[in-house]
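In what follows, structures are represented as structure tokens.
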Structure I
Amino acid sequence: MMLSRKLISAITTILCLLSGVVTAQDFPSKPVRIVIPFPAGGGTDILTRAIGQKLSEQWKQPIIIDNRPGGGANIGADHVAKSPADGYTLFMASTIHSINVSLYPKLSYNFLKDLAPMGLVAETAQVLVLHPSVPASSVKEFITLLKSQPGKLSYSSAGNGSQPHLAAELFKSMTGTDMIHVPYKGAPQAMSDLLAGHVSVSFATTPTAVPNVQNGKVKALGVSSTKRVSSLPDVPTLAESGLPGYDANGYFGLMGPAGVPQALIDKINIAVMAIVRDPAMSKTLSDLGYEASPSTPSEHAAFLRQEVAKWAKVVKESGAKID
């Protein structure tokens, strides 16, 4: 007897779902790799290693941190998008990937279609920091200084199209000022040259900025988020410093290749979110300059759609381009 196409499709769907459940039950049976599209020592690297250590203890399997920098963080993303959808190759995505959708005229992968959201992990702000030699102690004074010396001061960022780059371009657009962009291959290098005085300004990731602010090596004028960050409670937001509506908050979220069975996505999400929600880990993240931001996979997916739209507007309004 011939089976109808609908029945065949239903049977296939059920078999796929059952296969996903079996896969989830056995997972992980070998080391899991988390790809980071930045060099070691940056904000994404620090965050992922902290979570990876706890995940390894929970799963009783090694968590391999695989740094694959380059291409504006697209090399690592593309690699994971083309990896087997078995849960053993994961990816710590960040704000730059939402930015890249509109910043690059053509990408070798589709961020919203080729990668599967598995849960937000944390949020972070950028900190507007100055070398101590710059004669400004507030956002207002800094804007006045920039307007008196258009195009004279230079700012460092973690790279073309990075969140610090766009945070600075949004600042320039909203204040009608001009600075020279000096891109680096990651946050540590951008901060090193600021400390050395080779550049005057940086919109630094919070984990990179906080220790240098606390030890007095740089001056912090404001943070890019809509709320003050707990690790720098005395530093105002840029919005409350005379730039109402300024918002360049960032995120970190775990993803995998599209096609990972839902049962496996849910298992990974439950494990990672339990780590993120742990009070000790939340404090660790806060001390490093992050704010824990756990979510479900579906909440993560909805958030990413909003972020892509948000940064598309910033890219358009700021006129930011890949140098």
Structure II
Amino acid sequence: MVRSWQGLIAVWFCLATVWVSPGTAETYPSRPIRVIVPLTAGSVTDVVMRVLGTELSARMGKPWVIDDRPGGNMVIGHEACARAAPDGYTLCAISSAGMSFNPFLLSDLPYDPGRDFTPIVNMFTVIEGVVASGTLPVSSIATLRALATAKSGVFNFATLGQGSTPDVFRQWLNEKWGTEFVGVAYKGGGEVASALLKGEVELGRIGVGNMASQLQTASVKVLAVDSIARSPLLPVVPTAREVDLAYPIRPWWGLAAPAGTPEPIIVALNGEIRRLFGDPQITAFMIKQFVEPTAGSSGEFAKFLSSDRAQVGELVERFKIPRN
């Protein structure tokens, strides 16, 4: 009976949000937790991570410090996390761009998505929209398709460079409609939003949260959103599935740790974040940022990472996108 109780106590400690490191008196966390975000401050992901970090700081009793490491198509931030000590005090916001696209698009990638990280939790999917400049005479996906087909090769589509997620979508859309949107590269989502607002480019696929304040103006038109259901903030805008634009890849963000981080820490972090995502106020906040919460188990996230990377690989091969 004593051994049974000892076993139950051991399991409880593994699942709790406080973990005792073998051979030490240290409890987890005993100092601030750094979260590397591979984007500039002020992006939708950065804003969401800061709010989540504030809430988790209060829940876990130690600060969650957001460390923005932009650049290199997510490479700088992802590499910094992969090379950090696997002690639970450096975590990384990982993305579809960094984990699924980069392995197929970048030569000499300095990290291995399948080897260098331990998945913690898939946090949210970014709601992207097919967005047209106000200068383009269309009011729906149907009218856009008719115009693009009639004037193939005339209209521009904003991308983040060859092989970027919006560029692959552009090629997928060209194949699906038998048209030819011309790719125009920009350095980031902010530049894409600005170009659409100014009419410098006619079309783009962008995280709707990047231009939430301009959605009620005549400068841009959101023709469809890639979400499970219509957004309560844009109730008249159809989902991509409703207009036969169900693209197989959606941009996501999750949390990972360097490979070798102790399993009890991963379990503790996963449980704390999933409890946080059960808070209706957090859910409401994320909906306002045009992101969909997706928190599940760390095992589910590991399987998702593998399948998402495989799907991206199929698209990259299909469109013969070269490595840089």
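Descriptive notes on the structure:
- For distance in nm of label points 7 Å out along Cα→Cβ at positions 56 and 288, the highest value in the series I, II is held by structure II.
- Structure responsible for -14500, with helix-only ellipticity at 222 nm (-39500 (n - 2.57) for each DSSP H run of 4 or more, over all residues; to 500) calculated and labels I, II on offer: I
- Mean count of other Cβ atoms within 10 Å over residues 192-199 - structure with the largest value, from I, II: II
Read-outs: derived from the displayed coordinates by stated rules, not from any lab. Quick caveat, the model's predicted, so the values are computed rather than measured. Cβ atoms are built from the backbone, for glycine too; each structure is taken alone.
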